[in-house]
Structure P
Amino acid sequence: MRFHELIRAAENKYNRLLTLLILIYLLSPFVEEQSIGILIFLFVFLVGLITVVYQIQHSQWALKVHIGLVFLALLLRILSDSLAHLPNDRRVLATASMVIFLAFLVLSVYLILRELAIVEQVTADIIKGGICIYLLLGFLWAALYEIVYSFDASSFTAASTPLTRADLAHFSFTTLTTVGYGDISPASRVARVLANLEGMVGVIYPAVFIARLVSLYK
């Protein structure tokens with residue numbers, strides 16, 4: 001690959017990430033009950049984020065930290081799936097994996113947001129980066145809801161229970177976009193606070209940050 005093609009590929013990193021996030025969201029409900037499918041999706045999702053973060057940081061140390069977090073999260077997930085006969089241990093490992101996944105998402109959103117906030121020239125790819133953050137926020141809150149739900153199954157009320165990861169992702173994105181279908185509702189105080197915060201972010205972020213990027217686009 002020629003040098004100018006490498007530069008063009010780097011400049012389109014958010015275009016690739018946006019495509020990946022949309023595909024993962026569209027296909028994730030179909031692999032909900034398949035452990036191997038979930039692991040593959042998590043791996044592809046995290047590797048896509050690592051690629052973008054490395055293009056932002058260009059740091060070998062940061063790359064190693066991110067890769068370490070990814071493999072630790074996946075390892076804990078595999079261990080939790082292998083302990084179906086020990087529900088308490090399985091819940092602890094699955095929650096630990098989700099906490100690491102959540103920390104990775106928070107760090108990734110911060111690094112991308114920091115780059116977009118100081119960019120001098122806004123391109124179409126930069127605007128797509130802003131949209132990527134919006135989608136990542138939906139996944140981030142879904143992870144938060146999953147952690148809350150793992151500790152207290154009565155944190156959410158729904159027509160059918162137990163709730164799956166796809167159900168919590170559905171609730172997260174309907175809250176983020178302030179659609180609020182009402183098929184799933186927060187019941188505990190923690191769940192309500194998180195849902196309220198997500199709703200506020202879902203309104204403020206596009207109105208302020210995305211609007212700023214669009215206004216600077218040339």
Structure Q
Amino acid sequence: MRLLLVRHGQTSSNVGHHLDTAEPGADLTPLGRRQADALVPVLAGRGVDAVYASTLVRTQQTAAPLAAALGLDVQVRAGLREVSAGTLEMASDHASVMAYLEAVLRWGTGDLAACVPGGEDGTRALARFDAVVEEVAAAARTAVVVSHGAMIRAWVAARCADVGPEGAATRELSNTGAVTLVGAPGRWRLEEWHTRALGGVDDLADDGAAADTVPPAALRGPSPR
């Protein structure tokens with residue numbers, strides 16, 4: 001199958017560079033809504049037969065125009081939500097953002113216990129995302145899954161060997177950027193990492209903390225717990 005993992009459109013929390021991970025989360029900005037609309041001409045002709053989104057409103061708002069154009073329902077699954085930032089929730093300083101991203105990207109190295117205080121570890125977060133991907137793979141040949149920047153990058157780092165943790169750490173994923181994988185659960189390979197917004201509607205200065213890159217060396221230091 002072909003799995004298109006699309007990051008949601010811009011929100012006010014992205015503009016403020018906040019680690020906004022709790023439900024229901026911020027709505028899309030006017031730019032974010034234009035980004036959602038721009039997905040339609042890019043993706044509508046790719047044979048998409050299922051559209052999924054997380055329980056945070058920004059992913060559902062991003063998925064809605066495409067699903068409507070295709071005559072599909074947006075299937076909402078809690079397992080697709082963003083990785084919890086724990087005690088760093090709504091922090092926006094560089095140190096907090098790096099601590100969060102470094103923790104979640106370490107899961108691709110096999111360090112599943114890494115987490116920020118009060119946040120999720122890799123065992124729990126990857127398992128919930130895996131469960132939805134397995135459902136999607138059983139039901140669709142080509143699916144769009146609208147999720148979140150850190151969750152997509154962490155899961156791809158752990159589940160796609162030709163990306164790995166360093167590849168996910170050094171690749172940005174802007175609002176409505178996408179990672180396209182082909183294969184099946186347990187044997188995914190990268191088809192394309194589309195850093196910029198699909199449809200070309202973007203603002204790289206305000207695309208949020210989850211788009212930030214991480215120095216690969218940071219993934220090899222002491223594990224955060």
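Where a number appears in this text, it was derived from the coordinates with a stated rule and is not lab data. What you are looking at is a predicted structure, and each value in this text was computed from that prediction instead of being measured. Cβ atoms are built from the backbone, for glycine too; each structure is taken alone.
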Source structure (of P, Q) for helix-only ellipticity at 222 nm (-39500 (n - 2.57) for each DSSP H run of 4 or more, over all residues; to 500), computed value -11000 = Q
Which entry (P, Q) yields the derived value 8, 31, 36, 19, 5, 1 for P(r) over Cα pairs in 10 Å bins from 0, in percent = P
Given a computed value of 19.0 for mean count of other Cβ atoms within 10 Å over residues 49-56, which structure among P, Q does it belong to?
-> P
Comparing P, Q on relative contact order in percent (Cα under 8 Å, 6 or more apart), the highest sits with Q
Matching 3.9 (distance in nm of label points 7 Å out along Cα→Cβ at positions 89 and 161, computed) against labels P, Q points to structure Q
